[in-house]
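Okay, got some structures for you below.
Every number in this text was worked out from the coordinates using simple rules, so none of it is lab data. Everything numeric here is computed off the predicted structure, so don't read it as measured data. Cβ atoms are built from the backbone, for glycine too; each structure is taken alone.
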Structure P
Amino acid sequence: MMNLVLQGPGASQDVLQSIAALAQPARTVSLSGSTLRGEDVAHTPYAVEAVQAAALAAQVDATFIAPGRSLSDFALVAMDMDSTLITIECIDEIADMQGLKARVSEITEAAMRGELDFAASLTRRVALLAGLEATALERVYEERLRLSQGAETMLAAVQAAGLKTLLVSGGFTFFTERLKARLKLDYAHANVLEIEDGKLTGRVVGGIVDAEEKMRTVQRVCAELGVPTSRAIVMGDGANDLKMMGIAGLSVAFRAKPVVRAQADVALNFSGLDGVLAVLGDAGSRAV
């Protein structure tokens with residue numbers, strides 16, 4: 001038995017009902033005006049393909065999930081930072097201060113698609129920042145960094161439910177530590193940019209937080225909490241998130257690259273990060 005959760009900003013109940021009908025639900029439950037749950041649905045390859053195609057065309061997120069799952073099943077939410085918890089890629093915006101955004105963004109995109117080794121690509125990108133005044137980092141944080149849609153709602157629900165939070169990033173501690181304090185997160189782990197005489201050297205201090213290190217970080221935090229990784233929700237968007245998503249009890253692809261969407265339990269292409277609450281039946285006051 002499976003449930004189907006449909007949600008999309010601005011989607012009408014009529015549209016959601018028509019998509020749900022493709023999976024022949026035993027019953028449907030209307031949640032917020034743009035969210036619907038179909039219960040005891042057909043979960044055949046044909047039904048899944050039909051639902052996903054119709055949902056994509058209607059800009060609706062469709063998630064097949066076992067009934068009864070909730071936030072209380074989990075103990076940790078682990079999040080990537082760039083293009084997941086926040087809307088930007090910090091290194092691309094730092095590079096913009098050097099007039100190198102297009103060049104760095106191209107490397108970033110290829111790495112996120114899994115076409116380049118992440119550690120090697122990060123080393124190449126950081127090297128291009130050599131000589132930049134370190135004050136550029138503060139400018140990026142203050143002027144350009146924005147939380148993704150639904151981030152604060154999702155975090156408030158997660159923290160109220162007693163889950164711990166981890167921000168694990170192939171980005172930089174300058175940003176993760178500020179977000180950790182601002183959002184009252186429990187753990188953060190990222191790369192350290194080397195700064196000498198007030199300028200970036202173009203190097204990273206210590207080991208690089210790549211896909212393996214992200215996965216190890218989730219494992220370490222779960223071990224510290226005394227829980228298996230199956231009690232972690234892991235959110236990401238790029239190929240370097242796949243390994244940590246692969247050990248999670250629930251993996252969430254947010255505005256993700258196709259290779260990531262294809263392997264995730266939940267793909268939020270149109271909804272905010274708080275869309276995970278509806279998937280888990282924890283949408284709270286949004287239910288009607």
Structure Q
Amino acid sequence: MKISVSLRSGYPVGDPRVSARHLVERSRAAAEAGLAALFVGDHHRVAGAHYFQNSPLLGRLLAEWGDAPAGALFLLPLWHPVIVAEQVGTLAALARGRFILQCAIGGGDEQFAGLGVRMRDRPTRFEAALTMIRRLLAGEEVTAGEPYPVEAARVGLLPSEPVEVWIGGHAPAAVSRAARVGDGWLAGPDLTPAQARRVAIRYLERCEAHDHTPTAVAIRRDIHVGTDDADAEAVAGPVLARGYRGMDPAACIVGGPQRVAEQFDALAGMGFTDVVIRHLADDQRDVLTSFERLPDVRAMLTR
């Protein structure tokens with residue numbers, strides 16, 4: 001089981017430079033904890049909060065990162081594929097390790113309306129965009145019609161090694177799509193353990209049907225690691241009690257290193273190869289101390 005991190009990109013309105021500094025500190029803490037990969041997310045038309053956009057944010061955070069893989073989520077139906085290929089080519093050149101493109105069809109009527117994209121067009125736009133991005137990053141010249149009409153498109157800055165594609169989502173259509181056209185798969189954070197088990201089984205069945213061996217079977221878990229279970233509950237309990245992200249608390253992982261390692265082991269037993277964490281806590285010190293305990297969790301997983 002590999003432990004990676006997807007850093008929180010959205011923060012309450014305040015001094016944006018403070019939030020930016022917190023992100024830099026968190027990426028540095030993730031590197032010091034020896035995590036397997038660093039990711040940032042993607043969202044648009046965020047009202048009442050600061051949301052750091054993926055490409056410039058990751059470009060800055062890579063300065064704190066090492067040789068381990070890094071990547072960014074792109075909600076492909078909201079992007080032009082030539083722009084994504086150019087951004088990925090640039091980020092892959094800045095990264096010292098392999099670049100992982102996380103992608104999903106996205107959701108939210110307001111987000112899509114704000115960018116003039118119809119929700120019903122998401123599947124078609126997603127697959128057309130991914131096909132074009134892969135061809136462009138392979139150095140091909142691309143001419144295509146709807147939904148992305150381009151003529152003789154090329155990308156000048158190409159990755160030094162192939163970009164790995166993880167497709168996110170856990171609806172039946174998303175799981176099937178990930179097995180059919182993705183390298184790896186990323187399940188969302190709101191699945192309870194029982195739901196995660198069922199969806200992992202479905203994904204692996206679809207991989208077998210498509211004769212596909214995935215590079216990663218990943219799931220995001222929102223967590224807090226305390227000195228012990230009581231300490232973790234003192235920090236994360238109030239956050240969950242306020243209805244954290246509308247999620248079932250059973251989908252989150254809270255405890256001391258031993259308890260967290262046991263729950264990660266349980267995910268491995270379901271067939272997951274990677275857990276991509278995000279921290280539950282708001283306070284920067286709580287987040288950084290949780291990062292500091294992750295090497296203990298990793299050591300317990302190794303045993």
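Comparing relative contact order in percent (Cα under 8 Å, 6 or more apart) across P, Q, which structure shows the greatest value?
Details: P: 22; Q: 17.
The structure with the largest value is P.
Thinking of P, Q, which structure, once P(r) over Cα pairs in 10 Å bins from 0, in percent, for residues 161-216 alone is computed, gives back 27, 56, 16, 2?
So the calculation was done on Q.
With semi-axes √(5λ) of the Cα gyration tensor in Å, for residues 57-144 alone derived from the coordinates and found to be 25, 17, 9, which of P, Q does the value describe?
Of the structures listed, the value fits Q.
Hey, FRET efficiency 1/(1 + (r/R0)^6) of positions 33 and 73 (r between Cβ atoms, R0 = 25 Å, to 0.05) derived from one of P, Q reads 0.75; which structure?
On the way: P: 0.40; Q: 0.75.
The structure behind it is Q.
Figure out for me which of the structures P, Q the number 2.4 belongs to, where distance in nm of label points 7 Å out along Cα→Cβ at positions 49 and 105 was derived from the coordinates.
Derived from Q, not from the others.
If helix-only ellipticity at 222 nm (-39500 (n - 2.57) for each DSSP H run of 4 or more, over all residues; to 500) is calculated from each of P, Q, which structure is the one that comes out at -14000?
Values: P: -11000; Q: -14000.
Derived from the structure labelled Q.
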